[in-house]
1. Computing volume of the Cα convex hull per residue in Å³ for each of I, II, which one ends up highest?
2. Where is FRET efficiency 1/(1 + (r/R0)^6) of positions 49 and 73 (r between Cβ atoms, R0 = 30 Å, to 0.05) largest, in which of I, II?
3. Rank structures I, II by distance in nm of label points 7 Å out along Cα→Cβ at positions 193 and 209 and report only the one at the top, that is, the highest.
4. Determine which structure produced the value -6500 for helix-only ellipticity at 222 nm (-39500 (n - 2.57) for each DSSP H run of 4 or more, over all residues; to 500), calculated from the coordinates; the candidates are I, II.
5. If we compute distance in nm of label points 7 Å out along Cα→Cβ at positions 97 and 129 for structures I, II, which one ends up with the highest value?
6. So if we calculate distance in nm of label points 7 Å out along Cα→Cβ at positions 233 and 297 for every structure here (I, II), which label has the highest result?
7. So volume of the Cα convex hull per residue in Å³, for residues 81-184 alone, computed for just one structure, reads 214; which one of I, II is that?
8. So mean count of other Cβ atoms within 10 Å over residues 25-32, computed for just one structure, reads 20.5; which one of I, II is that?
Structure I
């Protein structure tokens, strides 16, 4: 059967993934054209691709979806986690051109084009995922133009570093959001927060003031919050010297604190613990986590490349409250030197789908006790 003109045109749009180890994958282009360099990672989520694209935690990264078909239910203006797409590039096995969903407004190709993000489809994403699992995340580039001097280009890839990640994604000024049933006032430190964290708090009767990542303790005091939320975000946690210094002093206020993902890591660093970069990270919606206090396993949504080293948490500071059922890495800390607890996973992302919402309720209960 002869291919349609649309299929012929599509197949002519070659694109390539070039890895820092010299491996080249040849596929086809969708989204924008050009060249984009980033850290190549994979995520195992079967759905939620729009949330992935708009998650600021993916700043500086080229994301590979392990699920073979992406875009089948389309994209819309509602399901985004932030105002824009943050990934540096997007890799899928197959990009659906004709989504089927009453809420669909854009195809994956249209959405990426509107955000000037380069996409690559038609490569063996399973082979790429196996390579990352074996050798770890590595730098790479998606390009629609094969470099003339490939060796020089690969040398440049090796030098790529994600810098100023939190500074790049955080808001520039504070903004307050009022709930319909106002009971508490939360200050949300924006290290690259996801919109559903804000919604989860507002649904529980919290007015939320979102503040930049480097907001001083003096400014926080003027807001008179009932609680502090430390958001998720991208990059190496140890890079955030200023936020870590602020959190050291913040703990002394004894205001209830909940940290998620990067917020979890930053508070741990502020309390003397250490972090490490994982070989290929935890990214997906099906990560099992053990809650030590409840002696239960929860299915969680995660997106992180770094983890707190549980053994480095000082005994006088706190203890590991959650750990990964897969690799035993630290997934949560309960603090004894302050009114705080943190988790590495995303309770707002509904991995269970509602299993870990109890953490928001615990945070609310802590504020209720203080009133």
Structure II
């Protein structure tokens, strides 16, 4: 990576310290002020859960603010960015419940951790799920508190809230479609891509950029540029996640690479493979994918079929095409040159990451 790219990437990550400090102080204060029995423990659990996240979405929020002309002290953008991270924590905690996931970021998921610490084995699982739902709800409530206490002109607030509402609605719609299609291996590549767009792409890149841009009072041209860059890059981000979910290194990812296969998620990777597979290969995929007892040996067979059918190569091509689309969009974006360089570095890091 060139010196210019390293500088641009460093600029992107610079606000992370301020975001982390705000979140830590905010949640520590909430834990200290807790009036109800047990609420302090749930608050500290939430604080521990968000520790170590990549902060992609909040950092993109600050970048969007700069892209639309935000200057000087970014404190308000940082507060809004922290709100986005708490909303994301809610989504992750609830997603882990729906996926029955055991680990997240190399640690037990919230519902598993709560269940492990419950005194009655017969009630442990139910307690863990119920408690995790509440932790996620707390994260969303406090996300709103940070959102509504971020200083900004009323006209900007209207635009910010519109973007936030759209992001949340799209995420829920995408998550619901993901639930509907899990276990259905006859899902088309097009349907799989629809899940990608609404569950991840718009929510991960486009909307955080637009929230920050709206805080800075962005016009329609800047908001459209956020979309032109954010949607294809967000799709590339999730498609990379799909590949890593099967082929990645569990130690680097902090979670199992068997979960997606055990759950029967028909990602673009699986949809491509089934479309290109011969009858024997298709039969093996249908037999193995969705088996909750699937082990590493069976997963290796699935990986072999995904590679030999050309599915992995096809998805890598899809990632590259979307990466190019995002870069092309930046060429005509009405953003400062320094922000364009930052977003180019973000795109590069997104498509070539290993975790």
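1. Values: I: 142; II: 133.
Max of volume of the Cα convex hull per residue in Å³: I.
2. Details: I: 1.00; II: 0.55.
That would be structure I.
3. On the way: I: 1.2; II: 1.9.
Structure II gives the largest value of distance in nm of label points 7 Å out along Cα→Cβ at positions 193 and 209 among I, II.
4. Values: I: -6500; II: -24000.
Here the read-out was taken from I.
5. Values: I: 2.5; II: 0.9.
Comparing I, II, the top value of distance in nm of label points 7 Å out along Cα→Cβ at positions 97 and 129 belongs to I.
6. Values: I: 3.4; II: 4.5.
If we compare distance in nm of label points 7 Å out along Cα→Cβ at positions 233 and 297 over I, II, the biggest value is for II.
7. Details: I: 214; II: 106.
The read-out was computed on structure I.
8. On the way: I: 20.5; II: 15.4.
Derived from I, not from the others.
None of the figures in this text is laboratory data; all of them are computed from the coordinates on show. As the structure is a computational prediction, the values presented were derived from the model and not from experiment. Cβ atoms are built from the backbone, for glycine too; each structure is taken alone.
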